[in-house]
1. One of 1, 2 was used to compute distance in nm of label points 7 Å out along Cα→Cβ at positions 197 and 357, and the result was 7.0. Which label is that?
2. Have a look at 1, 2 and say which one yields 6.5 for distance in nm of label points 7 Å out along Cα→Cβ at positions 109 and 413, as calculated.
3. With mean count of other Cβ atoms within 10 Å over residues 229-236 computed per structure, which member of 1, 2 shows the largest figure?
4. Looking at structures 1, 2, which one was mean count of other Cβ atoms within 10 Å over residues 261-268 calculated from, given that it came out as 14.4?
5. Where does the value 5.0 come from, among 1, 2, when distance in nm of label points 7 Å out along Cα→Cβ at positions 293 and 349 is the thing being computed?
6. Starting from the value 76, 55, 43: which structure in 1, 2 was Cα extents along the principal axes in Å calculated from?
7. For which of the structures 1, 2 does the calculation of helix-only ellipticity at 222 nm (-39500 (n - 2.57) for each DSSP H run of 4 or more, over all residues; to 500) return -7500?
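Where a number appears in this text, it was derived from the coordinates with a stated rule and is not lab data. This is a predicted model, so every value here is computed, not measured. Cβ atoms are built from the backbone, for glycine too; each structure is taken alone.
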Structure 1
Amino acid sequence: MNRQSYVIFISIVVLFGFLTTGHAQPQSPAAQIRHIPSEQQKYVATANYTDVRIKKFRFASEAYTFRKFTFAETLLKLKELGVGAVEAYPGQALSADFPGARFDQNMTPEQVAKVKEWLKASGVTLYGYGVVDIGRTEESMRKIFDFARNMGIRIIVCEPADDDFTLLEKLVKEYNIKIAIHNHPAPSKYNLPETVFNHVDGKDPRIGSCADSGHWMRGMNDPREAFKLLEGRILDVHLKDRSDFGTAKGVDDTPWGAGKGTIRDLLAELTLQDYDGYLTMEYENQAEVGDPMPAFRKSIDFVKSVTYYEGYERIFRPNKQGWNHYGPGYFEVDEKGILKGQGGMGLLWYSAKKYKDFILECDFKCSTKETNSGIFLRVPDVPTSDDYIYHSFEIQIYDAGKDIHVTGAAYDVQAPLMNAFLPTGEWNHFKLEFRGRHLKIELNGKLIMDWDAKPGGKVKDYALEGYIGFQNHDSASPPYFRNIYVKEL
């Protein structure tokens with residue numbers, strides 16, 4: 001059975017089950033979790049998520065979480081929580097100042113002006129809108145896109161009625177506004193992850209998934225497999241945790257980390273995918289929705305407790321903003337932000353800021369055992385010649401070297417305490433801490449240097465403040481870098 005036939009078959013089975021069982025609930029929901037019959041299931045079953053260093057994500061709220069409050073009140077509550085973004089939904093009461101008025105695309109110019117005023121005053125970004133019915137005609141869709149453009153909304157969350165996305169592709173290109181397909185449970189059209197995937201695969205990259213982990217749990221789907229299946233197509237995340245799978249009595253939303261929603265695994269998967277959007281809370285408990293603030297605070301605290309890069313700044317993005325290159329050669333960068341050195345010897349250096357005391361963490365990989373590269377710390381001045389190599393330390397990457405020229409050495413000055421690099425082709429992790437004159441280096445979790453830095457070898461002197469740079473050495477055995485984070489101390 002091919003993939004398309006399987007999806008049709010599963011959809012019929014799910015719908016038949018929904019129609020014939022009425023409201024009867026499975027006695028053992030966890031035993032009936034439906035798995036995606038693909039490589040994604042095998043991947044998730046063997047994934048070592050516990051070793052993934054969780055990146056820092058931005059928090060947002062689906063306004064539906066605060067549906068017993070007005071939109072104006074919601075913004076004040078998000079400001080109190082320190083949550084900087086909101087996804088509005090059509091139908092929320094607007095404000096006591098506008099009795100009977102609702103937040104939607106039919107607001108008057110006066111109401112729109114007030115909403116923009118409230119947003120500015122609260123410091124909350126209106127990033128998304130949905131789940132909204134966009135209709136089937138170009139006229140109805142343009143009304144939503146025009147509203148989104150006027151409000152500064154970047155993502156429209158919907159469940160399109162038509163299978164033909166030709167018109168949607170035309171509009172996302174024209175407006176440069178994203179469409180994220182939501183996944184309400186059966187009998188919703190998009191309840192299966194495969195259905196969402198089949199509709200967005202191959203489309204304009206601005207058409208993707210609004211991945212609602214809680215609704216997948218309600219439909220007995222493992223959200224980790226759904227996230228993996230939709231890799232590269234997740235544009236928005238409604239992150240939910242639930243006390244169990246299914247919809248049996250007593251099964252409901254919980255704060256993140258308190259249920260069976262494998263929230264840390266989902267954060268790890270989103271980290272591996274380099275998801276750059278918001279973690280949007282949509283807390284739907286009817287009994288507790290009157291005051292969702294405690295659940296929101298617990299959820300934020302949980303995410304921060306498992307975030308490895310809390311307090312760090314990610315300084316490299318695929319657009320190379322803030323970076324310059326000195327010397328021959330260059331670095332290629334792919335859509336995931338992985339750097340590949342070509343030619344050399346040159347230096348890709350972060351020109352946006354000089355650092356004094358800091359921790360630099362990054363992953364690197366050697367294409368061959370002869371890969372030769374390095375990370376320069378505290379380059380004192382803008383590189384205009386090769387003179388910087390005499391006034392800053394290079395943390396060596398060269399597995400074939402020895403002593404003061406092997407991976408982990410302060411090149412030409414201080415050898416590492418041990419060799420801790422992984423076999424060629426595997427990703428390694430550096431943690432470089434430079435505090436005053438003390439340099440501490442961990443490689444793959446092992447302490448390989450704990451040294452009071454002093455000049456030696458080629459290094460004549462060094463500064464207590466400077467730039468960070470990555471060396472490209474040659475094209476025959478290029479180095480790779482990714483996940484470059486800095487924490488100022």
Structure 2
Amino acid sequence: MELQATANRLEELRRVPALEGLSDEVFEWFIEHSEEVRLAANEIFRREGAPSDCLFIVVEGEINARIEESEWDGRVYIVRKGSISGMLPFSRMTRYLATARAIVPTRILTLDTKYFPEMMQQFPDLVQRLVEVLSDRIRDVTQMDERRDKLMALGQLSAGLAHELNNPAAAARRAAQQLGESLQTLNRLCLTLSHQTLSAKQTAFLTKFQKDAAQCLTAAPALNPLEESECEEEIGNWLEEHKVADGWMLAPTFVRAGLHHEELEALSACLSDEALNDALHWLEAAWSSQELVKEIEHSMTRISELVKAIKEYTYMDRAPLQEVDVHQGLENTLVILGHKLKRGVNVIREYDANLPRINAYGGALNQIWTNLIDNAIGAMKGQGNLWVRTSHKHNHILVEIGDDGPGIPPEIQGRIFEPFFTTKPQGEGTGLGLDTVYRIVRKHHGEIRFQSKPGDTCFQVRLPLATAAG
């Protein structure tokens with residue numbers, strides 16, 4: 001019976017893809033030193049935080065490793081039949097990072113780590129295979145973290161874009177509601193004014209008066225609060241002297257329309273007192289309606305600009321490799337990160353007016369600008385100066401992203417491009433941002449450097465003009 005069990009295990013190990021082609025001597029040693037563990041469906045094999053004390057091979061069933069006790073809750077790593085996992089030679093893992101449990105009735109072979117020295121001495125071929133498994137696992141985990149980092153970045157961008165879109169959308173909705181009320185008032189006042197007996201000359205004067213002031217509404221520069229208050233008081237006093245009903249409500253609109261004492265006197269001289277009252281209320285309603293239309297137009301223009309920016313930012317409906325306008329990419333990135341800039345960041349643009357287009361992956365370049373600008377904003381804690389400079393020389397362009405934050409401490413400057421290295425609190429960053437930047441720059445056959453001291457940090461990205469990315 002025992003011989004049959006050994007033969008069965010031997011056959012199962014031969015079918016493990018990572019061990020294919022190894023000698024029976026290797027498998028016999030493994031069987032002799034390993035233990036078989038049977039798990040029922042949903043039974044836990046190892047809990048998150050338990051010591052990494054064994055290598056295991058799933059010979060039947062399936063194990064899922066799920067993070068259950070941290071802010072990364074929910075991430076799953078699947079170990080299927082014929083897969084090797086657990087502690088591997090040269091791995092620095094000391095504890096299980098997730099809770100491993102059987103999904104279906106499962107059978108595994110475990111090898112205690114105390115046998116690793118003997119294995120490494122006697123079976124270097126087996127060790128080499130296990131190192132390859134470790135390399136594959138590192139690549140899979142890295143890709144998983146990269147996807148998570150991209151999703152986090154996408155979530156932040158989506159939240160910022162939603163905030164940016166909500167403001168003009170709310171303003172347009174509010175203005176549309178007010179415009180409906182204003183048009184009803186305007187219709188009523190038109191009927192009231194029509195009952196006044198106005199001559200052709202008076203009608204022409206009133207029509208021109210309304211048109212001239214309407215143009216002033218869009219062309220006149222805004223007054224400062226003190227000037228505006230003084231003008232409103234002047235207009236209000238005039239309206240009160242001429243017994244215009246609710247004159248204080250009309251004064252702000254008249255000030256924005258550029259009316260002064262002289263214009264009102266000219267209108268008064270042309271109309272009777274009763275007609276003047278109706279005319280002034282009609283003018284205020286007409287100008288208010290025009291202002292609301294302009295507000296709706298401005299809000300919808302802002303929404304269109306945001307939609308255009310996000311479309312260009314992601315390079316939708318375009319081939320990945322193309323001629324890229326770097327300035328447009330930088331501007332779109334600044335639009336997307338606008339919600340962070342509004343907190344107190346002063347953007348200083350120093351663009352080369354003759355910067356040529358480059359052959360590149362537009363979406364990938366925007367990842368560079370997003371990471372560098374976002375890092376600069378974070379370093380300044382949302383308060384300070386952000387420099388965006390461009391220039392070109394010979395066969396390259398240079399893009400510089402600088403800030404006047406506290407700088408990068410000298411002791412970590414040599415590590416900032418390392419994968420998974422981050423100075424952010426746990427859960428706020430994976431350390432893949434600058435690693436991603438470095439890899440994208442290298443993909444474009446460019447180079448990235450930085451200089452940093454307190455009050456002056458600058459990242460320099462050099463990209464070739466004509467060399468195709470690869």
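1. Working: 1: 4.9; 2: 7.0.
Label of the originating structure: 2.
2. Numbers: 1: 6.5; 2: 5.4.
The value was obtained from structure 1.
3. If we compare mean count of other Cβ atoms within 10 Å over residues 229-236 over 1, 2, the biggest value is for 1.
4. On the way: 1: 22.4; 2: 14.4.
The value was obtained from structure 2.
5. Values: 1: 5.0; 2: 3.1.
The read-out was computed on structure 1.
6. Values: 1: 76, 55, 43; 2: 119, 57, 39.
Considering all the candidates, the number was obtained from 1.
7. 1
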